[in-house]
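Below, each structure is written out as structure tokens.
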Structure I
Amino acid sequence: MNIDSYFTKQTDVREIILGHLDNATKRVCVAVAWFTETSLFNKLLELQNKGVTVEVIITNHDFNRLDYDIIEQNGGFFAEIGNDDQLMHMKFCIIDYDTIISGSANWSNRAFTVNNEEVTIVSGNQQRTNDFLEEFERLKELSGKIQKHQEALDVSKAFKYFKLIKAFVDLGETANIQPYIHELKLIKELAPITTLLLAEKYDLAFIEIEKFEKNYTQIVDVSVIEKAQILSQIKLFSYQIETLEIEKTEIEAQIEQFNHRYIIELNPLISKILALKKKIYEKLKKHGIVDDTFEKIEEEFKRKNKEYQEEIKIDIPELNNEDTADIKKMHREAVKLCHPDSPSCIYEDKTEAAKVFGELTNAVKANDIEKVRFIWNELKLGNPVSDIDQFNELEHLRVKLETLKAKYNYLVNELSIIQSSETYQMILNIDDWTEYFENQKSLLKQEHETLTEKFVKHE
């Protein structure tokens, strides 16, 4: 058994939790009062994409504002319980029936960066694991929600677990079957089997397992199981692609707006400096001092002037905080309705969808809130196409899934390149753009004064 305790003022506890989640392969159960930390939420979605069962219970409170329903849409479990008078105040996570993360910290940015919190991580204690699992199941019952665990996908997993359980029992390693029994308990059809297994009546359990497998395989087409699996992955990849596209567009918009302001505010001063440098080197050339610096300055001068002349034709208005929040909200909602790969796309013609998505992206980058609002309103008035389940041909689904995987990997790589770019890293370190550009203007004016003095000396 391992026990580790961490304190938020001494350690980056969030990164430690993310590291433990990265190792999950079977099931993750989260019960926290306030869950608002996006990196942990996205990690759970990533785990679902890898086939990990994810279940989340939070308190019913306005502070919780993430899109938690996605967990359930991707085949997991989600519920809100309690209220202000009777809070669900738990803070624990169960990973793969072995690791328990608990303590005082909610899964919120404030808990990890501002508050004084404690988190304890225990692994290798089966009794502690069972206690927390029982409590989690109790909370699920309190929610009043009944999860649908009778899908072909779940039963197909059960068949694999049956084989593993039989193998461990044959080897006499019955302690290893506990995680699989807990998974099987989630499928109500298997209650008679799990009851026998928990009672260690293995011979009787194996008889019931054989009966169940025989009956089930007679009525279920294997293709139905695969279809359910693929559809689940398609929906998850579609959501992740939407999220990446939104993030990519917002970062690109930020970079374009910064570059626009840079050119408009600083290029005239830079050109003024370059013009003065030209005069200095022309004077030096007359005195027999010649190098290739003059040609380089000439090229830079022309380039800066061209940039400026092109950029002044573009109008990117500055938005107040309220308008900035509105444009982000409308953009994120609109993407779901017009992105060609989104299950909620209202266009049957994917070419038309791509066109509208492109117009939306350009409007966001230009801070054109009225155009974004227009596109958003138009999309909300549209008639969505049928659900993704309309694609019932297995081969079609396989191709679609592989296409989405390729696009997802491409976007992950593209986003990584953009985020690591010199310009974006610089932007991240600037708290106030206005203050930054005023400082840059001051430095450029100082440089111009220094060069002016130098030029006068050479006169």
Structure II
Amino acid sequence: MDGAQGQMENAAMNELDARALPPDDPQRRALHNEVHARPSARVRLPALISYVALLNEGVSREQECAHLQRLPGHADLTLDRLQGNFLRLRCEGYTVKWERHTEFTRYSIVQPLPAHATWGSTLPELASQVATGADWLRELPGRTVAAIHLAMLPEGMDDPQLLPKAQQWLGEGTLIGSRMGNTVDGQSHSCLLSHLRIGADGFERLLVLASPQTTEGRAGRISQRVLELETYRLMALRGLPVAKQLSPVLAQAESQLADITARLEGQQGGDPSLLDQLVALAARVERATAEHGYRFSATRAYDAVVRERIAELRERPLHGTQTVGEFMQRRLSPAMATVEATAKRLAALSERVSRTSALLRTRVDIATEAQNQQLLEKLTRGQDLQLRLQSTVEGLSIAAISYYVVSLVLYGAKALNKLGLPLNPELTAGLTIPLVLWGVWKTVQRIHDKLHQGGGH
């Protein structure tokens, strides 16, 4: 009924738009409804929220849908209902909320607080009390990032034995806590306590004590902020092992780059060898950037969300404990500083490699230009020699051709003399020598002119 009513409302709004406004941008509705995409749950106190966040790399929506279908009364769940990245399923006595994010998927099981886990209990067993059953939790698709049991009680805020009872409920560990919120009369509306340690059942324990007048909507918003705070803290910290693993690699690369730069300055080693080493170093740096750039960017984004959620808690100190925000930031800030420093170090190394490559390329270009200049000079000298040799050969060829022509004239004159003509062969041949030389030279010049004209075209 709700879905049909929503479709009717959307159709009516679209019809109104068609009448009163220009056509909608295709993304208008999706972007507008994004603010309503992940509404907070309505939680009736006292309540137990069992929360699990899992990395969804390699996990499809089909797998998650198949697992959700195992919930009682939801065997007919379709994949289309999971396309909006948010789904709340109501079961008998509890509610399951599914949320899919870029890197992880969250499951929240909201149920009444078990009777044995009320205020004043001693380390109550909670894992076996999850309404979905232990098998359903154990077989969730993905790898666990965060697992939290959040108990919310409408009592205990003003208990003089607040801290001892909270320690009793949470178990061993350094207790941290704070009052949260700021009501109209300037008072806190709830109290958060935990030791942020993973218990034997694999879950962290968080305890929220609220006033009896706390509404279901406020309780839902409190639970969402608290659970998101811990989830995004853990997701932000995923960049720390990467930064630590990358640190010695960067140190080695920086040392190698310094050695290459020193050799380049001192002109030690051949330029091709230096270029090969620099190319290999640049490839390693770019590979590290490609592999870890997203993780460092995601860490910064998650850290920003953590700071935002801490600010939204509007914490007030609880006498005898450190506030949750102070506790987290005192440990989270150095980790985030390490990640940020490593990211900047990687970016700076990439820029230095680029500058060194440019410097080496400049040096190679200069050397290449010098070699080209020397080669051109050699070619010029060779051409000069070739021209001189060509001139010499031409002179010899003119003499040789003239010799053969004069010989032909001599033989011709002798033949004519034998026929009875009054010719002196030797005199005739001698007189034709200047004419033959001039004619041969002129012919060679014409041939040269034709060749040059052909080359010009």
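No value in this document is a laboratory result; all are computed from the given coordinates. This structure is a prediction, so every number in the text was calculated from the model and none was measured. Cβ atoms are built from the backbone, for glycine too; each structure is taken alone.
Some notes on this structure:
- Label whose coordinates, when Kirkwood radius over Cα pairs in Å is calculated, return 30.6 (choices I, II): II
- Distance in nm of label points 7 Å out along Cα→Cβ at positions 145 and 161 derived as 4.0 - corresponding label from I, II: II
- The maximum of distance in nm of label points 7 Å out along Cα→Cβ at positions 345 and 449 over structures I, II, that is, the highest value, falls on II.
- Per mean count of other Cβ atoms within 10 Å over residues 89-96, the highest-valued of structures I, II: I
- Sorting I, II by volume of the Cα convex hull per residue in Å³, for residues 233-280 alone from high to low puts II first, with the largest value.
- Structure responsible for 1.27, with Rg/Rh (Cα atoms, Kirkwood Rh), for residues 169-312 alone calculated and labels I, II on offer: II
- Read-out distance in nm of label points 7 Å out along Cα→Cβ at positions 57 and 353, computed value 2.1, structure in I, II: II
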